[in-house]
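Throughout, read-outs are computed from the coordinates displayed, never taken from laboratory work. Because the structure is predicted, anything quoted here is derived from the model rather than measured. Cβ atoms are built from the backbone, for glycine too; each structure is taken alone.
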Structure I
Amino acid sequence: MRGVLLGTAALVAAAALVPPRTAGQAAPDVTFSKDVAPIFNSRCVSCHRPGEVAPFSLLSFKDARPWAQSIKHQVETGAMPPWKADPHFGEFRDPRTLTDREIATIAAWVNGGAKEGNPADLPPAPRITEGWQIGTPDVVLTMKEPVTIPASGTVPYATYPTDFVLDRDVWVQAIEIRPGNRRVVHHAVAQADLPGVSVGPGGSQNVHLFSPGLEAMVWREGYGKFFPKGTRFSFQMHYNAIGRETTDQSKIGLKFATAPVHTQVNTTIVLNNTLLVPPMVQKHEVIAAFQFPNEARIHALRPHMHLRARLGTASLIQPGGERRVLLHIPDWDDSWQNYYVLARPARVSKGSILEYLASYDNSPANALNPDPRQPVPWGQQVWDEMHSVYMTWTAVNDRNRTDDEPIQIAPSRLFTGTATARR
């Protein structure tokens, strides 16, 4: 079945594995302090540090040394860093990849005995933001009560409110979700209930998403999301049991724009919620599409699927029929749902279509398949399936017509200043 569905706009707010490579012979002078630490600092420690999603830290030689052989295997096979975009399609801001030279350096370090070297050669310690990536938020929204997560079993999706209601109109320039307990939060969606507006099955608009590997959303001056007075916020949470009872109380941080905003940032979920993957089928393709109502720019894409998904391709089709692949993921992994920010926004003519094609394997050949004998419908639990791509885009107007630079900035390059709200 190839189902086609025009995606509906919802305001938010996440390559094949690189083939094995041979690093060459060990160089005896390769050390952690001089050669490897700079690579880890720039490529790895955003996740591999205490309190983050990775299972061990790479901030020091003492942290990294016990994992040396595993690190070599992971980088040579391309399993780490977890970047799934096919390099033959699209260019992205801050791709989470290692160069051949960096891979060879890590392999040579391990092959040479994983030596520490002279501690005086260590580069300056990386600047790590403790707590909020976006700096001190102007508003922090917290779940009303802690949520108890049982030791085992399935934890149903649920929506948890906050007590916060906007008392004025605001433009938001940065959004971040901070899980209270990263061990149990599979993903978290910040939702906004706008006064007098009903969007989506639950009447809420998606504002932002947390899942492993996703950073905070920060837009540069002139761009942001608008929320009117009376907007209420809540959390939609997906929890995993971890073998012991525990609790979570997550938070949302917002920073308001400090300068006038001329362009609304839109996030459209291009989806097909009619999919039904037949049993014992190895290649089942599903399509969704969104047609742009006006001239626009596409800034970022984040596919979302579950365990039967094998690949996903987002293509831009211009009114004249010209097709351009913006993102191709030939080896989907539910564990790493990256947010792919285009190095330069894709220009879109009015009437163009963003098409999202995904292929599903519901056969015994799929080692992750819970039960190939059953048809798989759309559903929120991981043993069900989804078909969607979150697309960040802006409409072209007189203020941004010549602006072809990325609008999203990494949290490490944040704006500063005193927050103001538009009344």
Structure II
Amino acid sequence: MKTKLKQLFGIRFQVLFLMCFFLSLITGINAYLASDSQRTGLMEERKMRGMAILRSWAALSMERLVSGDVTTELAMYDFMDAVMKNEKGVVEIFVQDDKGAIIQANDQSRNGSPSPDTLFKRLLYAPAPGIYPHMVRGEQRWLFYAPIQKGKIRYGVARLVLSSKGIEEGIFENTLRQVGIAAAVVVVGIFFAFILIFRITGPIKKLSQGVKEFGEQFNPSRPETANFQIEFASSNELGELRDSFNQMTQSLKASLDEKVRFKKEATTDAMTGLLNKRQFQDDYPKLLQLAKDSHQVLAMMMVDMDKFKVLNDTVGHKAGDKALQDVAACMVSKIRDDDRAYRVGGDEFVIVLPGATLSIAQERSEQITIAYDAMKAAENMTGISFGIVDYNYTDTPEEFFQKADAEMYRVKKEKKAAR
């Protein structure tokens, strides 16, 4: 049951849910912003239209109040009729005298009304025409007003009231159309998202299953269990991940094979702790091949102790063993981490220095000699001879080894001749 639930609510469901959620969210936000932008635009348009009507109405009102010419009443009634008939959202239009009495209104029953409203005084003495927004039963309204004056004398106020009625209905209808279009876009998007998700999650599922199978069968003590490959067709980043995993298992198997071989063979010299001859024979051709393939410099030292037999014969084998250990300790302390030191015979050693030039190797040999001379016992008369050569990428391993060996014997011969 749990497995089925995991499969049901797996990565495909989660990705599809997220894509549906974000598509819906983006669509909703887009519809809201579009509606809000439309609402703001229509509101501003209505206010601009209201101000334009007010200016014309104020001009007629000025002629009526200042001149007292009643013949303008007909023109004012014609203007009011046209406004109420043709302009959307007009609630009322009228003009008041300086006492607040309504002179002319679209509702003629209000003509002659003597009682001013609470805003009248404020509007009468306003410095300039303006807009007074207010709400009436949840409906946005704008009171457009223009004080009528000549010089410093106030004659009255021209007023116009507009509402937002009709704007919200239009926006709602437009929003429904947008939502319908957006819903169609979401459905199409989900369809293509569903296809895309299966194309993506199919390889992911195979990767997940492959890793699980590998984990179940892998046993570090059995290198053959690391021989595992995941196969599926993909040329994108998932394909790169597949290839990386397969390369990892191949490398892991090779590493385990090597580790098992190390367990079967003694890799270190018991006397000195250095790598032994068998390990040298295994490493040596590989190190040369690596240097050749990467065209990296490589140096090698053939090391032999001078008067080692004399030390054994005169002081004893215990002193000889101690001398070997001292030489090994000096080598380890003076070579680099990537260098490898081997004991290949009784008092014979080899040091391979990948990435080192001949001069670097010579410097290391001098440091080893100085360290050994400082460390060895007083009765120890031995010294160290180095045959140092650098790899030219053409010699076979045997030829390169022979060069180092010949160089070492040349140095020993020179030392004997100098004594």
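Structure above, values below:
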| read-out | value |
| --- | --- |
| Source structure (of I, II) for distance in nm of label points 7 Å out along Cα→Cβ at positions 29 and 333, computed value 6.8 | II |
| Source structure (of I, II) for helix-only ellipticity at 222 nm (-39500 (n - 2.57) for each DSSP H run of 4 or more, over all residues; to 500), computed value -2000 | I |
| Among I, II, structure where Kirkwood radius over Cα pairs in Å as derived comes to 32.4 | II |
| Parent structure of the calculated result 14.9, given that mean count of other Cβ atoms within 10 Å over residues 77-84 is the read-out and I, II the choices | II |
| Origin of the value 7, 29, 34, 22, 7, 1, where P(r) over Cα pairs in 10 Å bins from 0, in percent, for residues 133-324 alone was derived from one of I, II | I |
| Structure with the greatest value (metric distance in nm of label points 7 Å out along Cα→Cβ at positions 181 and 269, set I, II) | II |
| Origin of the value 1.00, where FRET efficiency 1/(1 + (r/R0)^6) of positions 341 and 373 (r between Cβ atoms, R0 = 35 Å, to 0.05) was derived from one of I, II | II |
| At a computed 9.9 (distance in nm of label points 7 Å out along Cα→Cβ at positions 93 and 357), which of I, II | II |
